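Q: Please go over the structures that come below.
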Structure P
Amino acid sequence: MDEPLASRVLDCQGLQCPLPVVKTAQEIKKMEVGETLELLATDPGVEPDMKAWSSRTGNELIKIDRAGDVFHVYLRRLR
């Protein structure tokens, strides 16, 4: 399966909770509805955090991949 094409990439590697969530919320507000954000994070808490954040904010969590220590989180702005 092809990787989703991200409109923007947000690098939060090395940052601990809640910073990846805070920075994601700030970045997605700068994006147009329908655009996709790829979040790069090394904090294992990013997976449950992003699931909760996307359901709370109404944005779409497309998928979460892991390559080594790096989580690749794909989100689509829906509102």
Structure Q
Amino acid sequence: MSQAPDQYLSSEESADVDAALLSSAEKFLTRLTISSQRLLQTIAKDSQVSVEELTHHQIIQWFENESKIKREQGDDAGTLKW
């Protein structure tokens, strides 16, 4: 599975979702869920815990840190690429 650093869904994953027998809304939710899983893995790694051990406080803190990095270093800094 090849994946660009700024993407949370690989081309293969996106194609698999497109091929699924789902409505547009269901495909969107599926893409969001896969992307969220990948992001949670990143947050857990940065927090040095397993995904299962992540708390909502750690997730909020990670996003606050990400926001601070972008404010201080610019939009191209940090993990998330919008």
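Throughout, read-outs are computed from the coordinates displayed, never taken from laboratory work. Note that this is a predicted model, so its numbers are computed, not measured. Cβ atoms are built from the backbone, for glycine too; each structure is taken alone.
Q: semi-axes √(5λ) of the Cα gyration tensor in Å computed as 26, 16, 12: which structure among P, Q? Spell out each step's value before the answer.
A: Values: P: 17, 14, 11; Q: 26, 16, 12.
The read-out was computed on structure Q.
Q: Right, here's the next one. Thinking of P, Q, which structure, once helix-only ellipticity at 222 nm (-39500 (n - 2.57) for each DSSP H run of 4 or more, over all residues; to 500) is computed, gives back -9000?
A: Numbers: P: -9000; Q: -21000.
Value -9000 for helix-only ellipticity at 222 nm (-39500 (n - 2.57) for each DSSP H run of 4 or more, over all residues; to 500) corresponds to P out of P, Q.
Q: For structures P, Q, calculate distance in nm of label points 7 Å out along Cα→Cβ at positions 14 and 70 and state which one comes out highest.
A: Across P, Q, distance in nm of label points 7 Å out along Cα→Cβ at positions 14 and 70 peaks for Q.
Q: So relative contact order in percent (Cα under 8 Å, 6 or more apart), computed for just one structure, reads 34; which one of P, Q is that? Could you put the intermediate results ahead of the total?
A: Working: P: 34; Q: 22.
Of the options listed, only P reproduces it.
Q: By the measure distance in nm of label points 7 Å out along Cα→Cβ at positions 30 and 62, tell me the structure among P, Q with the highest figure. All intermediate terms of the calculation are to be shown ahead of the outcome.
A: On the way: P: 1.9; Q: 2.4.
Of structures P, Q, the maximum of distance in nm of label points 7 Å out along Cα→Cβ at positions 30 and 62 occurs in Q.
Q: Using mean count of other Cβ atoms within 10 Å over residues 22-29, single out the structure from P, Q with the greatest value.
A: Working: P: 15.5; Q: 11.2.
By mean count of other Cβ atoms within 10 Å over residues 22-29, the leading structure of P, Q is P.
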